[in-house]
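Where a number appears in this text, it was derived from the coordinates with a stated rule and is not lab data. Small disclaimer: the values here were computed from a predicted structure and weren't measured. Cβ atoms are built from the backbone, for glycine too; each structure is taken alone.
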Structure P
């Protein structure tokens, strides 16, 4: 097995200090580069560029030193990961862009001078994320339980649960996958009240099961007695056995004051002199001198299941549990997440399928720390390799004092004005009679309004950011400028919202969002002046991949729309805070 690992810049920092002179000589100005241009450039790598990056002398030395520090100069995992860039035309976590792009940028833009910025777009390998994810909300459970607030799925509700999934997710292609995360409880919800206090509150003539302490035995011969639970008590008028025969059950079973008794009974709403249970049926009892009977163990947990859609049957079919990487793998790693799936799953599959033949493939689901991921692994004759899946990513580089540096502190930057929406997308939820709400206007940025032709419309429209990786973030802060004109100052904060999620499903209506409360009071709507919306600290998402969204929503039940505002957004930035005295 070829060892694989992530090359850490921090781990190499000390060792690479000795190579700094070599790097300076080859890639820094040193007085020989004429200052010709200060500008901003954008560039997308070609296949030829990836080959050049893999063969770059500085990168090869960097990978060689990484193998040396890791103590693996035989298998040379870092050097092989670098070579793979030139063959696969994408970067991986084992051969990352922030490690190997810098020499390429310095060579290509040797004519640029201090103050210049270059944005490089490249292919980044990711696990195959072909499965959507959905976490159930309270309203979902209520649908399953016909409005009852049982916020979990029990064994008895599994058929209804399956029917709910079929009805909930209908606009899907054959073979689509979906991770459903939900609360589970092994005990069924009881169809009756179980405490005296609740029976006294309900006072309804339905059957209840109640466990309480035997109080005063009023007439032993007829079985009349009191049951007591704390400060609450009920009179039990009659008592019969489970066959329905009235008899002296108290005497036959030696039930005494202080014993614990369980009975079925009906509350008598006509008994006005004292709260009374009638038609009581004896279930069991525990003498006061004996240990109390323990209640059955209640198992409550969060479960995630994988489903695949079958267009022929129009049903979501539950995938076998063995699709999931077993818990024993996580335990062996001493972690609750899989950080290096390409290595871990390869080892797992080769042990599980030692006689696999070339091109044989298996689906594997695992948790990566933020979400469940579904990937297809194919045996190439030697190892199991994840099916190639790449996404475009962009990294910024800047020159400061004639030194090229990767700007790893800026995670998302969108001026909007004069630049277009960039990689932001618009998702319509409710447009009513309108064709659009959010739109790009070159002079104002991204704008949204529900006021058209003298009418204020009830709408819901979203402006959604691309995925933002905060894998190396420390204190990421979100800021933007905006203007709000018209609308109702009391209602605008309800209609104009900012949200964030670390588990975007691709659909705003099925994503679990966190609301970002306004840091600065919204403009009162009296002018078009742009103001800062404030600063949001998103440090809680360090290490995660997030999505930010702007929601324009006047479609709220119970709120009239006397005046719909216009919302304009510019100069969005998600970055580390600027250091005082730094550049």
Structure Q
């Protein structure tokens, strides 16, 4: 890549270039001073070239090289030469050649860096890395992940353009609408007292593009949510946003699956996809089998319904749960029959933190093990019955059966969290494998007892399964007087999520596309006619002019990049992320605002209420 300051990048030189006089520019990655000979590893984004500075061949260049240190920025002119036999470096693309320097120009000096750039495995405090993020980005591991993220976005764009999608940018200053998280608010100077909101997603915009006849839209969209942070969340993030017209659920899922396979192959061809086509689970199947709606299918350890196995065993906790309409569920932890009491107590505490009232355990001894069956219910139900219950949980010789009895869904979710923990501890998941899975037919609503309304479990614009449309009614007969007894609580949404290796990669739905049906759903969610007009007038009015059936999905680009590069925190694939408290340590943001800026906006900051 020739420019005014270089003829080649630091990854380009080969033996076929031997004898050429060229200039290279980059950072000093390493410096080795052997007296008459100084060796410099010159680095840029593309690679490393070894530079040899000989005091006899180039005394002026040698004098300059004597004063440089790591991370100085140089322009080196010299001749490409083949390395002596036995001195090649097979780890470098340029490892068979070197640059014999004739002149060196220091383009920029560097002070000692707060951490070593050329040691990729060095343990560095994350706060230091984030403060000096531009230096962290020079290090090979993070730079490699950012480059992989770039390939991901490129592959996404190429696949969509080839399939006839049009890329449309939607605005970042929009109207605040309820979409599940707090909005970031932007005051308007030109319209004092009014505010914009930064989009949590381009949801209404992409639907309006379908009303506009765009047919197939996509965007690499920046989104903003003011919510508590964790490993897969940041206040600002990027998602692949797409929408399609004249489609049903299978059409969108088929396209997204085709696209995901192509993109995965382009970015991480060395990582096999576990199952093709992707497995498809209903929400209920996912909860009952894995205790979570984003299951990691790289390992088994499935949950089992133990109602038949425990019924009549005479163990009170089981009998009470079943009598109340609850569930008794179990799983088998492979090879853990010899777990110590301390280890089992620790698992019990984990189960309690996950919401379980307690944890029942049964250990089946392996071949040659001393002693018989052990467990917290062996005395109560007898060894034979305990062994049968453990077997019903999937346990065999040498395994540990873990059992939770509680309310339906609650029991599965608590044990599902324990499954995830054990899968990690026992290293059951192959880190090379990509296990995509679809989950669909989610509950349409969940009851909000505090506000006496139904809330959408996913997206307030999601449509309902055709056979469940009759359920969108209230027992009162008044759509604006919802009740937890409403049949709407049994309705299933035309919602589908794509999960990957235990993370929700993204979710989408087939939308309501008529004003009447969308308005009826909004009413169940507690929005009066006046509130609907105030919050959703744009899309409701648009639907009066003829809207096609449409649906789409949003996939998290940050999450996808993290999963494809085997990371557990999306900060590791973002160039300039925030801390868990939402701070930018590099630019010191958020920061106090100048009084003049507030005055221009007609604003004043209210004091924070005292705690307690």
Structure R
């Protein structure tokens, strides 16, 4: 909401203009609107009423979920696709603690979610007198998993602390922030004319610019002279909406390109010069062969081999350039020859211009034949997984491949689970930016359905489908009721093997006999399609591949949130493509 619009907003709550006295609850909403917030979710509590009642007047939609942890995940997905911060709320004590559990995902994934919780009144909570109801030190609990955590103890500090929270959440690498406010404070009145209320653009960095021109020119020189350039994108490219510029640079140089797992979609995965993370051997060959490497918006974490040998070339001899908006991420895990502190889109745009001035466009990818041969071997190794005949239900690999073909190219896919995610990463290609959601850093089970809901609310015109294991789906299955209530028509493919598939795999990998597999089984009597219908959604059951296409067609045509319970072969699901690679990635 623009600052001028804020001057007249709130009339429905009794505030005729921005100078009239308002409650602290309304002041808090006004401050959120000035930060560009248009979405908030959580579970409303009596303490929140003076705050939440004003959201509509300031252009902020509010969604009540069934669990505060799930609300944090809904907010994560919303902010990821909307490219602006979202807010999640929790009540004193247990609700706030539930919400904080969800924030561990936002911290790991780098999502700018601002969490707000009420506390009990200061008379019993500051400090805790002992025995006070729902008295919990949420501020200290939040500090290790957020970029900022503070208590708003005075009405006149609301604008300052909201600004501080959003500054922390959005500047540099994005991440969550936390604010607590005593419940009795929300009902106090205050004259907003005594406060400094300004839009975000006046108190935090929105654009860090294109970087030092000399550094960009030097990077262009190195890339233009490279024989085997390699471009690697992280989620910073998605946040900056710089995918077009990234691919344009790669196309001009005929460079090999790839992304972190979280940044899938920056490069269309059917691009002839794209190398997927699921094809570890080919990607390793490309990265070690490169003479010049450009890393944009990525910290090079564990799944990326820390940016070091044997997954990459030796940084002593392989010229490496890094672009990032966060100084703390520059050179974090790999030494770099050139570091550019900049906005990814602005810097890549200038870099494309500089490179084009220095070399003609190329068409041939150096080493293409070698890489094609290594990739062919990977396909040959994967083929038996996909061709294996299911004795019960369907082959999960065949399922995932077929599902991809039943949704539009720009559909948003959400992955959740253990082995189910390995199948999805290997066999569900992503073609457009902001089209793949998965808890990469945490592997946080239960994020799938909330992520799907948040994505659909942020991008209502796009198809959103979830591929989830049955174990993972059970964490937040009641959010189907939320999806139904808010009109988020997502399609959930529940890959049901009646157990914890990755744990079965892990037991067998360690040579544990089947009669000693403890805690890996789930009830075979559960029908997730029945659960969906009981919650007002659409449900389908599939146990043959022949039935899948029509089930998806009916689910999409229903206009409702839908669950397709797909029975898969437990033995085949316990032997997924990529399991050995998944383990190997965590041994560097």
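Determine which structure produced the value 3.5 for distance in nm of label points 7 Å out along Cα→Cβ at positions 300 and 420, calculated from the coordinates; the candidates are P, Q, R.
R
If distance in nm of label points 7 Å out along Cα→Cβ at positions 204 and 548 computes to 4.9, which of P, Q, R did it come from?
Derived from the structure labelled P.
helix-only ellipticity at 222 nm (-39500 (n - 2.57) for each DSSP H run of 4 or more, over all residues; to 500) was computed and gave -11000; which structure, P, Q, R, did it come from?
Label of the originating structure: R.
Kindly point out which one of P, Q, R the value 1.11 was derived from, the read-out being Rg/Rh (Cα atoms, Kirkwood Rh).
P
Taking distance in nm of label points 7 Å out along Cα→Cβ at positions 100 and 556 as the quantity of interest, name the structure among P, Q, R where it is greatest.
Q
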